[in-house]
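Right after this note come the structures.
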Structure P
Amino acid sequence: MKSRNLFLTFIATSFLSTGVMANTDKDALPLSAQPVPLTTAVSPEFYEFSKNFPAANVEALQKNLPKTESEWRAFVDARDTPAIERAESLAKTLGVTIEKDSIGGVDVYWVTPKAITPELKDKLYVAVQGGAYMLNSGLASTSEASIIASKMQIPALAIDYTKSIDAPAPASRNDIVKVWNALLKTRSADSMVMGGTSAGGALTLAVTQELNKQALPVPSALYVGTPGVDMTMTGDSRYVNEGLDHILGSWRGMSSALVNVYVGELELTDPIVSPINGSFENFPPTYLITGTRDLLLSDTVRVHRELKRAGVDAELNVYEGQSHADYAVAFGTPESEEHYQALSNFFYGNLVK
């Protein structure tokens, strides 16, 4: 037996020896310079979307970054104005109505679809819109809430939490907790689900960790779309997908600058801003989604693994060729339709028992 094991070790070493000898740095591996074509293993619609969406310019993302408050506000205004227009157009297209309100001192928007599934009339989707913690204020906070409310035929509530340009973490998390506590006065936790994309997904995790810390009831299920759960430069996809992700482009430069505003005086590793370092015990069932070109693929995979280790019912969905949040950006493609239908089924199964 010993000689057989030695033989197998020799064979394995022989196969691997060329690669091992080619790289002497034990802490880092060089990436191939081979061009990566658009994947054809996707729907024709998504292929056309990808072909018409320019690749990120990694170098440009590291230049002319906002530094002063006025520069950051100009950055936000230039993006939020068209985002609000898109949200209004999307709501009209989907036939949802939007009504502004205030809960717990936080601005919110009730999003109501044309038709509501009878079993869901007393249920609620609590939406946490993404936007790098700084973008998508006002009506722009309703975009994905409109999609999910319409697709699932469920009432939704979009939380317009404090953005990082006005106050760093944990202000945004605390706003969502305030709204949740107020909702619990008139609704049961198991009648509500919560989630969002990107910063919305990460905040959903941070909020749930805080609810558990305070021994408060948590939602019946979570939606965590391509979350940034580690504010440090950690995870394979931060390197491998740099330049491939046509949404984020790179963690270096603009993404890191946005993160620094959000983190404020906290450490980058603090679980408040890096929920991967927090506890995932007592989490409800969680639906996760990412793509093979997503800069935050590793973040999503790492969260899924932590949830599984904690014994949580966690469903990981990885789509070929998708960059960060492409399922939302390429809304209407078969891949997007498949995702939102799967998410609706997941939520329904946890709300109606």
Structure Q
Amino acid sequence: MEMEGCAVTVRGAYKRYSHSSVVLRGLDLTVADATIYGLLGPSGCGKTTLLRSIVGMVRLDAGDIYVKAHQRHNVGYMPQELGLYEYMSIMEAFHFYGKLYGMEREEVKTRGRELAAFLELPDSKRLIGTLSGGQQRRLSFAVTLLHDPDLLILDEPTVGIDPVLSAAIWERLLEMTTCQRKTIIITTHYIEEAKQAHMIGLMRDGVLLAEQSPTSLMVSQGCDSLEEAFLALSQRQEIARFDDGQSMELSYPTTHKKTLPPLVDPCPYWKTNRFMAQLTKNTRWLMRNVHATLFFLLLPASIAIMCELVLSHNPGAHRTIGIVSPELTEGLATCTDQEYEGCGSYDRPFTCRFM
């Protein structure tokens, strides 16, 4: 499935996590090249699941997804949850993710300084764990932009960010689509903010209610704001569902074909830059968690010392022990006069051999 002029296409997407928890219900979505697509909807409507399925983190039960970028390193994904390591500094985080992306060290430094200045991040030596929630979200956004991807997927990037900086971010995103031909999918709770997007998808209960530009959407619904348009479409959906008199679960496909991941990795098993990035990350963790490092080093040594103290003395120095065996009917006399005639002709009880 490939559509000319489209960066992302989703057709007939179905996904549920349990029989009663249907998240996507035959959703169709089209994102044009070099545009900002604003995905709006209430919490729990399936926005995050849709984005995760586009980047290949969630496998659909049914449906098709086409992503023009095709390879993982051409996509930048900023999730709702922060995927940052608190024991790293800001610049160390840039270098870690830069290595994962295969970037050169000097390129990471230059790009990191530029993004830190634009997003008003604090000193690059500060540990991520000491940053505020808003600063951490800005850093997460900077990491997403670090490798200059062709497709940006941003899950609520402006939450908790200063309005002035939020406006600057939107200005930067619009510049990226115009001058660099980037494609951006962005979710937000701020409906008025989404007016700056080229196209808007209004999502509710796992389906798209509308997919139009902000102006044409308000005109088609006869409304003066996006909130009013969303309300009108939601009410219309409720009326249609009541008139149909059928549960949405009844239309869920009973046979699912195996969907393929929309993004591929040219070398999924081994990459030296990934290995070095993980090695550096784990080394920093050990250096900055001294107590845990000492515990890991001293625990095996202490176990070995205790075993040496308890078990390595001369057995004669220990207390006398007794052996009770039903085999020895005549006591130790049973084991006297032992005779060996080859490997298989030992005719004494096993206890004799044990003693």
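Any read-out appearing in this document is the output of simple, stated calculations on the displayed coordinates, not a laboratory observation. It should be emphasised that the depicted structure is a prediction, and the values quoted were computed from it without experimental measurement. Cβ atoms are built from the backbone, for glycine too; each structure is taken alone.
Things worth noting here:
- Structures P, Q were shown, and FRET efficiency 1/(1 + (r/R0)^6) of positions 269 and 333 (r between Cβ atoms, R0 = 35 Å, to 0.05) at 0.00 was computed from Q.
- Comparison of P, Q - label where FRET efficiency 1/(1 + (r/R0)^6) of positions 93 and 205 (r between Cβ atoms, R0 = 30 Å, to 0.05) is highest: P
- Taking mean projected area of the Cα convex hull in nm² as the criterion, the highest value among P, Q goes to Q.
- Structure with the greatest value (metric relative contact order in percent (Cα under 8 Å, 6 or more apart), set P, Q): Q
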